[in-house]
Structure I
């Protein structure tokens, strides 16, 4: 049983936030491509970014801003150009973007975070950005969350948005979020952007620690294709507009807030995996019996990212040998004669020995998942037990299809 409920409003559900998304002419498709998230007051800020050595200018910009001052008023995101591997001019474009928005909002550029998504090696179309920022600011409203969600996507087929509410000190506290991501998704951050707003009051260091743990349990546990990218960014703002007492140390209020933050991140992460390029179903891998949670997560990630497992799921082939092989190469010590594997409600292996099972029925289970008629609408559940350890972990992925190859073979042509 959870201590929160789903509410409407997405990124602007928490008090004191506005958002907007417009078509500024950054994408050739004329789709929405410029987004703004704005807090009415200075908000505590936290961030987690790509681990790649090749980074977009916006990533380095945000890291510098966080180190200098862990608070912000606004997040500006452009879609269409990644502004990664663009050298000094790309860096200057990032600085100008913050300056332009700061001037329009009459706030310091130091209170602005930046994010970009699109083709690597392409600079932001600055003429379009300069013309679009005044229109973007004018469009910002408490009803603009879905417009912002539309403006940050690239190859995504659907927007990703969620808002949750709990009670702290008998007052409502809300967290909202939007995200984008469909391809180049893999643990240790990937081609994803996620923006989170909260109206709770929380200490700076605690908010950063909460976000890092939430990311490790969500965005770092999804995989689509084994590739990561240059622009990965998760930014979370907390503006204190709920008027609750500031949370400064771990305890029940902090635990409740972190659990809700993790739930928001996991919802968005699963939405990204579910919307994987060309995917027909979500794969959820649950591992138990590991020496510790970290080991369990490592095995779950390895299985979820296995091209052979993903291909078998797409082919509706209940080939448990691929699952066992992936678990065995995950780098975690366990005894193979204690290995148990289940696919949905079908037991495929017990104590390291194959079991007789209805192969046709198991294949139909995979078919029904692809049709959205099983479990959580479209989820294939793989359960793996390694032994008697206390460690548990979950990872999410998707099947690997012909469409994925087509999308990425023609990405820039």
Structure II
């Protein structure tokens, strides 16, 4: 099945999540994405191994719809192959330190000298222009510096989110910007360089908190799962599990007060708006905690849903996989992988599109699975490939 980006070629020199996920989005939409890996594979291929030969869970997700070519561009013959591939490409994705990109010939000026309308999509941790610009880093560092980690977890115990949301959001934003750059090239014939940054993404997500601090100097501290600008907003124990409830706005609060048998709370001047309710969250959450304690999770969720009050169960990863709503969505597509013991649940393109959907057309590639295929397309012969392998160029 072809996609809206059919005919667009992307070279993915990314590592770990942000860059590779941007390339994954483009691949889901039909681009021919070629992942360029070291001869022994990149670190991200082996992170959280789940197959008999050590393929990582993350790679199985973000490697979908890509072809794998192993290459050492630091040797002259490898550089020649890389440059030949660049001549055929529309986009180069590289979340590598600027000095490393320069050394590899992946800086914008070098790439533009090979193909003048190339689009170069890059990711750094801290962004260009400041004293941290040349430092390397991962998702958690951006969480830490954005103020988000300070506001997560129990008070006095800054807590990193266990899921790398900054990486995936950065990859999503870079994918969107790359689509815009392709459109710009369609209109003007111009390529360009894009730079996403994990810290910029994290501060975008945390921007409302930063605005409030700047304007009001509130100096908020973390309150674990309790919301600070609305209530009840917290996790609550039921007789058989946990639920997360988030009540925002006067209409929802009035319905909630009626649900828990305390309609007078909606008329209490202390609870007249979200800010007031957040300031008195201990009292309000205590009422909700008592109401939930002798009810099952299902009973609580049904009662909330009937009054259009937001609530959801707190699930373990296995419970997520087994949940009837998750199953009904069909979002996790079961995909074969040669060394996996069973089909792998891969998240699909995350936005439903009626006319030009992103789809999983192929599983993540094995290491170097498409090296011969891609280099043959460039005109290399069987004897050429044998010599290149012997010299560990590929």
Structure III
């Protein structure tokens, strides 16, 4: 069914174009609005007839999902707006903002439903459960299961955070409705009234879903670390070029799905002519634009690998740093030779949330270098990695 809808309403257009992404968003939004309004109506009728607060709570949850679908559609429309003077990198992050708004709506509904359920626990009323109520709830589970696979498929197709969040919300709704069904079944079989408790459980699922969605939406807005798979692909692509010795200081700027800028330092031998180095990085930039669909800025770092003494010192210092912790790495290594003692200048990169402070790292590194050469004077710039290259 999902493939059929994609074929009818979207076709075989390229998935990474703004127009196609908007179509995916609208397909998900319209489908969500129609199905959630139908579920809301059916559950509301069943809840009123039975007097079960848990069913009414589940109905209101579906109404909030319909509202979320509207927010999602608006977010996609804004995200696809072309760049302008105020927003030269486009409006792609609006998709993350819509996901964040959806999460607030979900969490707020959960809190309100928790209050209603708590009142029902304090002043219980025996619900009148019928086969119609069970039938509506079971049908709801089947519809929400389909919506989960539907939105997960759409979200994967265009790598959309908000659509994946919608899919996660659907599976949370399945769990919540299943809890209502089990609660009502327990009431019928064991003649106990746990309607209020079932409603409270539903609200807990709703709040948890809202918080999870908020985290997934906030992370890219706050500037999250790039995925390890992307970093590994970038590293392998750069290192595949003859003349590249290594790379460091990788930064991936995300301005929304499909709008990414990458910058890094590329190491080349200091004996390479500047014109050759320029031609080399030009080739890398061209491939990056084709392969990753992004803008890229490359800073060239000359490395003196032809001098055996410098190369030997580099290997020794690298080994000393690795003995402190395998997560540490060095780059931009230079040696200023002096009869009184060589000056070793380099950058030392440490992962974020590293177990040692910068002061501790510096002291241990200096101590390790002193053990190798007491006359050496290390000048160390400690930095925190913006991408995990090692």
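Bear in mind these aren't lab numbers, they're just calculated from the coordinates by the rules spelled out. All of these numbers come straight from a predicted model, not from anything done at the bench. Cβ atoms are built from the backbone, for glycine too; each structure is taken alone.
Taking 18.6 as the value of mean count of other Cβ atoms within 10 Å over residues 109-116 derived from one of the structures shown (I, II, III), identify that structure.
Working: I: 23.5; II: 14.6; III: 18.6.
It was calculated from structure III.
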- mean count of other Cβ atoms within 10 Å over residues 173-180, calculated, reads 22.5; among I, II, III the input was structure III
- Structure with the greatest value (metric distance in nm of label points 7 Å out along Cα→Cβ at positions 117 and 197, set I, II, III): II
